[in-house]
Structures are given as C-alpha cells and as structure tokens.
Structure 1
Amino acid sequence: MNLFDYLLENADLQRIALIEEGATTSYGELLRMVEGVEHALKTCGTGFQEKVGILAENSAFWVACYLGIIKSGAVAAPLPSRLTADDLENYTKLIRCRTLCIDDRLVARYERLITESGNQVLKSAIMPFKTRGSAPDTESRPITASVDSRKDLAALMFTSGSTGQPNAVRVTHQNIMANTGAIIAYLDRRTTG
C-alpha cells in the first residue's frame, strides 16, 4: 500500500486538513494541490523512486509536495529551509536529486544554484488554486503509484549524525505507516483512558 492512500483513505473532503496563518485548507483542496504536484512531477519526467527535494517552510505547499511526491512513487527529501546555496548543492548531490520543489519565497536565495545546476525546479505555481467547498473529481484523479511498502522508500530524512555531515536516513512506506499507527493508538488510549 502506498503511504498516500494509508494517510488519506478515510479523509472527509469537506473537513479542514490544514490551518496556517488564519487560512484553512480542506482535504478536498489539499487533494487538488497534491494532484497538481503529482502532475508536474510526471510532466518533468520524475521516475519511480527518484529523489525529489522539498525546500519550503511549514505550509500547505510543503504538505502538498510531500504527499504528491509519495503519491507518484518518487521519494520525498525534505531539506532544511535555511540552507546556504552551497549546502543545498551538497545535499542534492548526496541524494542524487535532480528535481526540487521550492517555495516561491525561497527561490531568490538559491537563484545561482537553480540556474547552474540543471535541476528541475517546481514552484508554488504548480498547484492549482484552491476552490472553496468543492471536492476533486475522483473520476479523473490519477491512480496512486503502486509500491512495495516494505522495501520502497517514501522519504529520506536528514540527520547530522556524529560527524556533522548530512546523512540521509532511508524511510519506507511501511516505516511511516507503522509509526503513524502507533501514534494514533497512543492518542486513542490517552483520550479514552
């Protein structure tokens, strides 16, 4: 099972999924944004299990990119949003990342790297504008990529480790599903106990 399906299989499309700076995003709106990311990745030729960097502050854009990457079968690689251009170059080389999802507010900081690297850059404009109150057209929604949840990667998470050099920790779809299930079970026990 793809992590995307696990996380959103029971989502009520009218309910609020995200709140940021006083604005809300429903699950239906989030799904449309995810589909915009997924479509952009497929259009630029991002392949199965290919690493895609995410460079953004906590936002609907970040969530949509993370879920869109996972839905497509690629591997999400969230990057610290305060990296220098040189550090970003090192991170992308480390994970062999040729596609980056960068929040429009951060593009100017990395303009030189974006221009010189040849990386494909997807900006906030890849997501369709949210339409209040309407759900996505489930008939035309692309099918989620099929993965082997035990071995296929969902994400690369970075830790500095003891050397101070970035290390990418490989996280499978099943790893995140197990962690999510454990958190939900714990929260259920706390609220009912």
Structure 2
Amino acid sequence: MDEVTRDLLIHPVIPAIRDVEKIDIALSKDARSIFLLAGNILNIKNIVNQAKRADKRIFVHIDLLEGISKNRMGIKYIAQEVKPDGIITTRANLISCAKAEGLFAIQRIFVLDSLAIDTAAKSIKNVNPDAIEILPAVIPKIIRRICQRVSHPVIAGGLIEEKSEVESALKEGARAISVSKEDIWDIPFEDLEIWRKSFLGK
C-alpha cells in the first residue's frame, strides 16, 4: 500500500468540505485527509497550502472547481500550480490525465441500481483509478456489491447523518467514509478498533 493510500484511509471519517469557510474546522480534526468539494481558481491554492501547513492530505473535486477547465490542461494546472495530493472526479477521462501528472486519482461514482453497478465496475476496470468513492453511502448492500467487484480501495460518501450509518458502510467493506456533516467528523470510533487494526495490518 502506498503512502497516499494509507494516509487517505488511516482514519475512518474524511471531512468533505462544501463551504470553504469550514476549512479551519476540518483542519482542527484528527482526520488525516480532507475532500474539498468547493473553491475556485482564485482561492484553491491558498486552501491547499493551508491543508499542507496543517499536515493534512487534501483531495480536490475538480468537477466542482470554478474557473478551471475540466480537461487535460486543467489537470496540468492543478498538478503544477495548486499541488493537492489528488483529485476527485466523476469524469473517467480525467483519471488517466491526473495519474500522468502524478496526482492520486479518485473516481466518484453514483450507484443507484444494478445497471449502475455493472457500468461502474466496467469503468473502474478501464480507467484504473487509485481509489473509488461511491455514493450514496446509506445503501449497505450496494457498497458490499461494489467491494466484491473491484480490488480498489472503496470510499463511501453521501447522505451520511448518523454514526450507525458510518459503521454500516465500513462493515460492508468501505475503507473510509467521506462526510459533510460536521458533528460526525470527530465522533470517537473506539468501537471500530478491530476494523482499524485489521486494515493497518495489511
């Protein structure tokens, strides 16, 4: 397991920031990694630098960034000028671009039915992201089916509001959970110690 993957998954909850004003709150938490789901060409570099000063890894959802092209040149700009640890995208064509630029590439996939599972599995096999994020995270059997179909680290996200939902997703095979709800960011997860030891021992 490479260092970026290990750091991304070492804490079971990843703060997902939808409002850049919340970055300081996220940086104060124990989580090792942060998903940034907001920002624009004017503020993104400063936000990434804040995260690095706090010794956090930060992954930028490029689809949601304003003012940056969603193409190879946009990826080059992100890699060379902004320098996050990685990107998140729903666009399969950007995964190979990101990996070519040395960025950790997370493919975000919305899985709502059986057909979507098949489509997702084929896409993952073709583009070979470093990790995948599946949404929504509140359908445990979908997480289980995806985990059975792929060998990539699976992160679950979307609609998580309770600690029990985090636990359910982890028990079905997700390695981590991305959460936008702040009061879940620092819930103690001592009862998941067996899971954490199992993961960290791999």
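Nothing in this text is a laboratory measurement; each read-out follows from the coordinates by a stated rule. Keep in mind that what you see is a predicted model, and the values were worked out from it rather than measured. Cβ atoms are built from the backbone, for glycine too; each structure is taken alone.
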Taking Cα extents along the principal axes in Å, for residues 41-80 alone from the coordinates of each of 1, 2, which one would give 25, 16, 15? 1
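If mean projected area of the Cα convex hull in nm² comes out at 12.5 when worked out from the coordinates, which of 1, 2 was used? Numbers along the way, then the final one.
Details: 1: 12.5; 2: 10.2.
It must be structure 1, since only it matches.
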Given a computed value of 13.2 for Kirkwood radius over Cα pairs in Å, for residues 97-144 alone, which structure among 1, 2 does it belong to? 1
Quick check for you: by FRET efficiency 1/(1 + (r/R0)^6) of positions 49 and 113 (r between Cβ atoms, R0 = 30 Å, to 0.05), which of 1, 2 is greatest? 1
For relative contact order in percent (Cα under 8 Å, 6 or more apart), which of 1, 2 scores largest? 1
Given a computed value of 18.9 for mean count of other Cβ atoms within 10 Å over residues 57-64, which structure among 1, 2 does it belong to? 1
